[in-house]
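In what follows, structures are represented as structure tokens.
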Structure I
Amino acid sequence: MTPARSAETIVQRRPSASWRARLARFFGVGVLNTLFGYLVYAGLLLLHASPLIALLLGTLCGVIFNYFSIGRLVFRQRGGWANFVRFIVAYAIVYAVNALLLKGLIHYLPLGPFLAQILCIPPSVLTSWVLMNQWVYKNA
């Protein structure tokens, strides 16, 4: 492979400007969505809910809000029932990943539920991005 050819291949693999803009919007909207979900989670913990119940209720409270904010602001789609069902399934997967990590961090490491959930945010965000970008809003 010639140097010009390898440089051409690298340039071709570079994410498009629209993809980078979508990723930036995803993280911007995600900060708001994550803050909302974490506040619900923390509030429920303060009311003595178990961490997994607090996580479930926080996730459920955020799904509708997140569906509209992510769909409209990030992927520029209003969606429909098919998108909504995929979104719900994607959030169920994100919840499962988060719940498994949360349970593991609480039970196998000496972490409290507040810190454990903060540590679960990055893998949950990554899982959400992949599912939203590659499946729920694939054609956006």
Structure II
Amino acid sequence: MANPRRPLGMMLIGMAALLWYLACLTMMVRELALPPAVVAALSLADQEIRSATPAWSHVVSGFAIATGLLGAAGLLRARAWSAGMFQLSMLGALVQMASLYAVTPAWDHYGVQGTMFPLLRIAVALLLWRYADDARVRGRLA
């Protein structure tokens, strides 16, 4: 099947999504690879949250980032499955962020202010999912 014409806007959104998820991956890797001396220099609140975060939460975060990267690659290649990847990414981000506030003292230490970036991650994934799904329905994705 021939590829449908890829609008410039779709390519720009795909590139922005790819950069977004690469930045998320970089932040996750840097967080997981912090040397003990740097962890010791963190605030007590950050140390408590870090030690209370279960390993499975990092796995879910990695899943959300990996599916987001796949969604971005799929969008750049005009593939219909990119919508599903963004949907999985959004669900993964939602589970990971909910777990962060459910099983760690993050809410006690940061309250509403601490939810801004997690909510941004979820909102970006939601918007990318809706965009890709709309492009799929309109026949722009094969």
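Rule-based calculations on the coordinates, nothing more; no lab input. Quantities reported herein were computed from a predicted structural model and do not represent experimental measurements. Cβ atoms are built from the backbone, for glycine too; each structure is taken alone.
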Structure (I, II) behind the derived value 11.2 of mean count of other Cβ atoms within 10 Å over residues 39-46: II
Top of I, II by relative contact order in percent (Cα under 8 Å, 6 or more apart), largest first: II
Structure from which 14.5, 46 was derived, Rg and Dmax of the Cα atoms in Å, for residues 15-62 alone, options I, II: I
